[in-house]
Each structure stands twice: as structure tokens, then as C-alpha cells.
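Below you'll find a set of structures to go through.
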Structure 1
Amino acid sequence: MSTVHKPRRVLIARILGNDVPGLHGDTQTIDNLKFTIENEKKYATFEYVYFLNRIYNKTKKKQIIHLLSHHNIRFIDIPFPIKPYINLLKHCPTLISPRLPPSVLFSFRNQLTQFNHLIANNNGARNTVLEYGRKLGYEWTFVLDSNSFIDDTLYESLSNIFRDSGSSPRFIILPQVRLQDKKLDNHAVLQKDPRIHTLPKREPQLAFHISTRETFEEKLPYGSAPKAEFLARLGVPGPWHAWAHGACRRHRINRKPNIHKKWAQSKRIIRLSPFEVKNCISRNAHLRAVGIVLHVNKIYKLYRSKIESL
């Protein structure tokens with residue numbers, strides 16, 4: 001009598017956030033979402049859910065929801081908390097002054113960190129994905145950034161990991177390659193451009209087995225190694241160990257204990273184009289910081305009448 005195996009349930013969750021001015025093109029999120037929906041294969045046993053992470057621009061949000069709904073793709077909305085934004089703005093109204101350069105605005109470091117958490121919500125959104133995947137009983141939950149693209153190379157690698165029952169990993173590490181590193185556009189993926197195989201490996205994406213209970217450190221804001229801290233805890237070799245140590249020291253966060261569980265490493269996952277010529281990995285930290293300042297101003301302009309009426 002043959003053994004009947006239940007179909008493996010794998011959640012591919014992508015987190016869609018606010019395009020960071022200067023780092024991402026103004027329509028990067030929806031452009032890459034459209035490209036992914038139209039060109040990424042619907043792999044067997046994979047289920048797809050998108051998480052809309054505090055998208056404050058109502059027009060952009062409607063466009064994203066319309067596109068997902070048109071293709072019958074599930075999504076979860078994590079609303080932008082406008083009231084906490086207003087309350088924080090009352091204590092530092094200078095941040096919305098168009099006459100102040102970013103260098104001066106950075107003197108409001110503590111307030112900017114709080115705005116950062118409100119607007120970016122990096123690890124908060126990642127933990128929301130983990131909670132969702134575990135609650136619904138997915139064997140694997142892939143916590144992916146919005147621009148992550150899965151091709152046949154990665155799918156075959158993941159299938160091999162799933163079939164290797166002897167290894168029993170609790171996490172999967174997905175090294176990331178960025179098309180922007182060699183100025184490649186998204187069509188390079190469709191053309192299977194050989195240069196993709198020569199791109200340097202960058203900070204990985206992560207997948208969690210249902211047996212895990214670990215979460216991301218929510219005290220670390222966007223731009224301060226929020227995912228790198230987890231990779232370091234997991235013992236994945238790479239520069240993120242130094243990043244995490246420095247970020248935790250700056251934000252006065254006590255490091256959590258290392259995770260003594262098995263992990264497997266897959267082939268690379270592809271990060272699609274940012275549609276921004278200024279995007280350069282050596283300048284990303286600075287561009288992220290400036291981007292938060294610009295976000296604060298953009299939100300004020302969008303909600304100005306509501307804010308000033310309170």
C-alpha cells in the first residue's frame with residue numbers, strides 16, 4: 001500500500017511598501033508588481049499573498065488593489081496609522097519645513113526614528129506575515145521584499161530542499177542578487193541574461209518552517225539592519241554580523257540569543273529594478289535616511305487639510 005503524502009503548502013508572501021524617494025522610482029512598486037504578476041510562473045504548491053504595508057498614498061494603494069483584485073490575488077492591508085503620525089508631528093513641526101535641508105533635519109534623530117517605524121514598519125510587517133503563515137498552517141512561509149522574483153533556477157533549488165527530508169531545515173536562506181548592480185532592467189530576467197549569474201550575492205531573503213517560533217526584532221528601524229540582525233542570530237556567514245552589532249549598539253538594543261536550528265541555503269533570488277538611477281548599494285544607507293525625511297513631508301502634503309483641522 002503506497003503512502004499518500006498531503007500536498008505541501010508554501011506561502012509566498014511579498015511585502016509592498018512606500019517607494020522611498022531618491023532610492024526607488026516613484027512607480028517602482030506597482031511597476032514591479034505588474035511585471036511579477038505577468039511574468040513569474042505560478043509554481044505548483046505555492047500560494048501567493050501580498051501584504052500592503054502602510055501605503056499612505058491613497059492613489060497608489062488603489063492602483064495596487066485594483067491590479068491584485070483583477071488577477072484574483074489575495075492581499076492583506078496593514079493600514080497607515082495617520083493619528084500617531086499627527087501626534088508625533090505636533091512635537092516636531094519643523095520637520096515639514098521645505099526650507100530646512102536634510103542635514104539639519106537629521107538633528108531630529110529620535111523623532112525620525114519614530115517616523116521611520118510608522119512609515120516603513122519593516123520588521124513589524126515581516127512579523128505580521130509570520131503570524132499569518134503560522135496561523136493558517138503553511139508548512140513554509142517565505143517573507144519576501146516586494147521586488148523579489150522567483151525563476152526556475154530558484155524553484156528547482158527549493159524543490160530539492162523540500163525533497164531532502166533527511167536535512168530537515170527550519171529556515172531557508174535565499175541569497176539575493178540585484179539587477180541594479182550591473183544596471184540590468186527587468187527584461188534581463190525574461191531573456192535569461194547570463195550576466196544575472198555573475199551578480200554579487202547580497203543580503204538574503206528568508207523562509208520559515210511552521211515549527212519555528214522566532215520573530216524579527218521590531219525595535220530596529222528601516223535602514224538599521226532589521227533583517228540582518230536575524231541573519232546574524234541565525235549564524236549565516238556574511239557582513240550582516242557587523243551591521244547588526246553596530247545597529248543594536250546605536251539603538252541600545254540587547255541582542256537576542258543565537259538561534260541553534262538548522263538552515264539550508266537555496267540558489268539566488270532576483271531583486272528587480274528599482275527604476276532609480278541614483279540607487280547604488282554603497283549609498284543606500286544615506287538614501288534611506290533622506291527618504292524618511294522626504295516621506296514625512298509627502299505625508300503632510302497629502303493629509304494637510306486633515307492635519308491642520310485637528
Structure 2
Amino acid sequence: MSYDLLPLDQYDKVIVGYSGGKDCTAATLRLLEMGVPKEKIELWHQRVDGDGEMLFDWPCTEGYCKAAAYNLGIPLRFQWRDGGFHAEMMRENATTNGVYYEDGMGQVRYLPPSSRGKLGTRKKYPQTSADLSVRWCSAYLKIMPCERAINNDVRLQNAKILLVTGERRQESTARSKYQEAAEHACNSKKRRVDQWRAVIDWTEEQVWDIHRRWRVAVHPAYSLGFGRVSCMKCIFADPDQWASIRELDATGFERHVNLEKQTCLTIKRGLTLVDQANKGSSFVTSAPEWLKKLAMSTDYPLDRFFLPEGETWELPAGAYKRCGGPS
């Protein structure tokens with residue numbers, strides 16, 4: 001059954017779930033091409049590692065998101081689970097931690113753990129499944145912090161909100177069945193919240209084409225040869241990706257090797273991370289050193305979102321490459 005969105009100009013706020021990846025960037029650019037005023041748009045980024053040490057995510061991602069927001073002239077707001085991925089993964093006989101979010105003034109607010117939270121133990125990685133109850137990283141580190149921020153930000157209490165996300169049907173069998181538009185879980189009697197998957201029927205060719213038209217300098221992971229931007233150490237990573245990660249970040253790779261030993265469970269059933277990396281071939285060996293350093297740096301240049309004049313836009317090495325992906 002189809003769901004009818006309001007005309008775009010009737011929404012008070014348009015929130016884009018923004019990871020720095022190609023699809024959410026394409027969705028943002030599409031909104032601008034459709035004439036949605038920048039003043040109505042906000043980019044919302046969920047810090048999967050929380051406000052601390054990078055364990056799962058790309059070090060450059062937060063800086064890249066800041067560069068996107070700065071150059072597009074759109075506000076950027078962060079949300080994160082207290083303790084991030086590691087705290088939730090290693091949770092033992094405890095409730096899930098609370099959530100931090102930035103309000104409309106950029107002030108950080110804290111939401112304590114839900115009073116309905118139950119004691120529980122994880123001590124394992126998320127599972128590579130389309131079921132978010134076992135692939136809990138997406139639910140607990142992205143979806144839920146976003147929802148709690150929407151539900152508690154006083155600016156949004158009586159607003160009409162459109163949440164735009166970048167899933168595409170071409171990505172996977174499960175995503176091919178997603179609705180383009182739907183009532184969002186945060187919808188209430190006082191607040192209308194709709195979700196729109198703005199590029200759901202776009203091909204990857206269309207996604208790269210809008211990047212080319214706008215001359216966007218893509219996230220460094222794509223330039224290195226990764227086919228998607230999610231967590232750097234994503235549970236869906238394939239052997240070539242793990243081999244590349246081991247070369248880029250030997251210390252970070254070893255931490256995950258030790259986490260598998262600590263939890264007595266491997267990310268991929270029957271294969272350790274070392275097994276997976278040994279089966280693969282690194283695709284970053286010949287990449288320029290400056291690009292590797294850029295990807296692994298927390299100091300992404302604020303002015304590098306659009307290519308400078310005279311620099312030709314080219315398809316990144318990771319274009320049209322699966323390289324591990326969602327179910």
C-alpha cells in the first residue's frame with residue numbers, strides 16, 4: 001500500500017540521515033535540486049563509536065560530514081549512544097546506555113537509559129542478517145538514537161518532519177522490498193513524521209552522476225576502492241576488504257582479532273578475522289600515501305567537499321563494487 005507524503009514545501013523540517021556515503025549524499029543533492037530551502041534541511045549523523053576512540057568507524061567520516069555540511073550550507077547535528085559500539089557490544093548484565101544528541105542550538109543534551117530497559121548481556125558482534133534484532137548495530141547505534149532525538153528535541157514537538165534516508169532497492173534483496181515512503185515510528189498526534197527514501201529507485205549510475213554534476217569529492221573510502229561507506233570494520237566486509245583494513249590499520253585490525261577471542265565468537269561463522277584477511281587480497285597497496293593518510297585522519301579538510309577548479313571529477317575505484325554489503 002502506498003503512503004502519501006505532504007508536498008515538500010509543507011514540511012517544517014527535512015532531516016537527512018547522513019553517513020557521508022554516496023547514497024545519502026545523492027539524496028541530499030536531490031533535495032537541493034528539487035528546490036527544498038537549505039534553511040529547512042538538517043544533516044543528522046549518528047556516531048557509531050560514540051564520542052570516543054575510533055574502533056569501528058572510519059576516522060575521517062565525521063570530518064567529511066562536517067565538510068559536506070559546511071560547503072552545502074546545511075546544519076549538521078550529531079547523535080550517539082553513550083559508550084558507542086564497544087559499550088553495547090560488550091554489555092553484560094546491564095541495560096543499554098543512554099543517548100546524547102545536539103539540539104537546534106548545537107548544545108549537547110543527554111537522555112538517560114529508558115526506564116523500560118531490561119538487564120541483558122550481548123558479548124558478541126552483530127550478526128550479518130537483514131533482521132535488525134540480531135544485526136543490532138543499525139538499530140541500537142543509528143535508528144534508536146535518531147528516534148530518541150526526534151522525540152525529545154523541543155523544536156520538533158509540534159512540527160511536520162520529513163526524514164530522508166538513502167536506501168536503494170538495487171543494493172540488496174531485502175532493500176528491494178522497502179517502501180519509498182512510510183509513516184515514521186516517531187509520528188504522534190502532535191507531530192507528523194514521515195520517512196522518504198529519496199533515491200530508492202535510483203541506479204548506482206544515477207548516484208554517481210549527481211556527484212559528477214555537483215563535482216563532489218567523494219568519501220576517501222570510495223577512492224581507496226571500498227564499494228560502500230559504512231563502518232570501516234563492518235560486519236559485512238568481505239575477505240578483500242579485511243585484507244585492505246589490515247594493511248590500512250594494523251592496530252585496529254588486531255583489536256578486533258582480540259575482541260573475537262574475548263567474546264569466543266567470530267564475526268563470520270567458522271572463520272576468524274585473520275582467516276578472512278588471509279583469504280583476501282588488499283586493494284589499497286598501490287593507493288597514494290596521501291589518500292591513505294586522509295582516510296585514517298580525524299582532520300579531514302573542511303574545504304574538501306567540492307573539487308577545486310581545474311581538477312577533473314573521476315569515478316572512484318570503489319564504484320560499482322560490492323565489497324560486502326547489507327542483506
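Calculating mean projected area of the Cα convex hull in nm², for residues 149-236 alone for structures 1, 2 picks out 2 as the one with the greatest value.
Cα extents along the principal axes in Å computed as 57, 54, 39: which structure among 1, 2?
2
Each of 1, 2 could give volume of the Cα convex hull per residue in Å³, for residues 45-212 alone, but the derived value 183 comes from 1.
Given 1.1 as the derived value for distance in nm of label points 7 Å out along Cα→Cβ at positions 53 and 269, which of the supplied structures 1, 2 does it correspond to? It traces back to 1.
Source structure of the calculated read-out (relative contact order in percent (Cα under 8 Å, 6 or more apart), 27) within 1, 2: 1. One of 1, 2 was used to compute helix-only ellipticity at 222 nm (-39500 (n - 2.57) for each DSSP H run of 4 or more, over all residues; to 500), and the answer was -12000. Which one was it? So the calculation was done on 1. When Cα extents along the principal axes in Å, for residues 181-228 alone is computed for each of 1, 2, the one that comes out at 46, 19, 17 is 2. Computing distance in nm of label points 7 Å out along Cα→Cβ at positions 109 and 245 across structures 1, 2 gives 2.0 for structure 1.
FYI, it's all coordinate maths here, none of it is from the lab. Note that the structure is a prediction, hence the values are computed from the model and not measured. Cβ atoms are built from the backbone, for glycine too; each structure is taken alone.
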